[in-house]
Structure P
């Protein structure tokens, strides 16, 4: 799946999507100094105009050879909302964007989630190109077409599956990432260790990012709309989303995923799916390799966290977790709430 293009330090990973009309597969370009690929993707889309969606302080400029508008959305989870979608779509309309135009999202996972949903909604769908500028965005949020915003009742409860026309991951943008953003990316990257068993820690950054993208691309190709296997990409996320909400988003997503990964391993052990050595391996990777906290903070009682987890999007047949086991990581429905409550009470 890894295809070299133009220069040795640039990679292109193809995200292959199921058949159904025109080919919807798209490239994810990874490398240093590859921002020029964005303009090339815009030309391939055939767009007349470009709407760039970003945030204050991102500081990444992309050049185009056609008319464009620049739109900024607020910083913070409170701006990942339907109100922001309304603002963007109104600005698209004022600028006269049509179905032939394109949205370019430049920023972290929140930007690609929000801009992607706005693109999916405006005129019932216009093209979008993602330019993730964080590690978490590159290896997760910008890939696979899941877009969405939050409600007071939960994270990402409103959204759409809307695949981008391309993704450009310029590793140079990671050089100025704040330490907390690095931790968030590492929390999401730790997840991939348990999906394949690859020694990601032994790879150079470019190879590590590209490998994570390859893993996600393969899973998305097999289950685009999360009807089954794609749920494994949410490993560690059930508790993570509950912690984010309970903390008022003081706990960032990647930090919460790190905690959620180890909790999921402990839950799998409690359910007899894995042994203590496998739990120890989770601790070695999350806390040892990546130096991330795995302790559940006191942001809510066991009952409060359990109620939040029951609202998770995966909870179609009772309380649902993605758990490790004898056949690897897989979604497990109908988990006994009392087992989860008991474990939470011990660990919170």
Structure Q
């Protein structure tokens, strides 16, 4: 088996993404994007409730790669408050937001801060993405204090609200791990060692109104996530995914307070292609109104070696990918 080449992987994903025809998306039909309800499992912790949630997740992950998560325990009030905070941040003057630009050479860590409109990163693209975003991240060696934050007087209460939401949502991601384990025919606590100090990135995205967009421009360009999984909140429709079942691009409907969840490339590889990593993109509204989304990109501890899951390989289905950590997948060697 060949060693993993992060740069070659990125080039391949970019070349594939630019070849996709995204011109004719259709409305989702009933069942196109499954609903996974973890409410009973979170409330009771019973094996029966866990098995039921895991069965729904298995179907969604093996056949679609996306689902709508309900019963997750994040309150409507917290979600509404978080969207209000994100709107407050993006309403600030550009010169204020630029104080914490993601490329600030004096920033304590890289890859966190303000990402202006037109950036060609996250995901990488030949044309700039038509959104702006504020990003924070955490890992074993990265505390919330290490991220870039505006001075409190510039946006009172913003940091405290974001930190609380980040803690609650990353805790939700951890609570979902037994559901993923059972969905993959593993013991419920199988993933616990891999996620003792998970790496996550929270992105608070603003899509300005779409008034004059070219056909090859996007709010977020077509891509697949590199995550274990992604938890996304959106305040209005705008996400489009490719349905392998229908062979068509379909628009994801909005379900109030539901997280749209998708598995990423690392979970696909860890599961030996059993769980899908589904292509998707996002666009701005053409109604004259802004659109906002809040995804949490969730991964195992940065240096944890992800060896092919034992339930996803046998003598007739050997591992297709080398053992790899998140940091290695991103072209980062710990200690450099």
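FYI, it's all coordinate maths here, none of it is from the lab. Note that the structure is a prediction, hence the values are computed from the model and not measured. Cβ atoms are built from the backbone, for glycine too; each structure is taken alone.
Tabulated data
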read-out: Entry that produces -11500 once helix-only ellipticity at 222 nm (-39500 (n - 2.57) for each DSSP H run of 4 or more, over all residues; to 500) is calculated, selected from P, Q; value: P
read-out: Test item: distance in nm of label points 7 Å out along Cα→Cβ at positions 202 and 306 calculated as 4.3, pick one of P, Q; value: P
read-out: Which of P, Q leads on FRET efficiency 1/(1 + (r/R0)^6) of positions 138 and 250 (r between Cβ atoms, R0 = 35 Å, to 0.05), largest value; value: P
read-out: Which entry (P, Q) yields the derived value 22 for relative contact order in percent (Cα under 8 Å, 6 or more apart); value: Q
read-out: Structure (P, Q) behind the derived value 58, 43, 40 of Cα extents along the principal axes in Å; value: P
read-out: Entry that produces 15.8 once mean count of other Cβ atoms within 10 Å over residues 66-73 is calculated, selected from P, Q; value: P
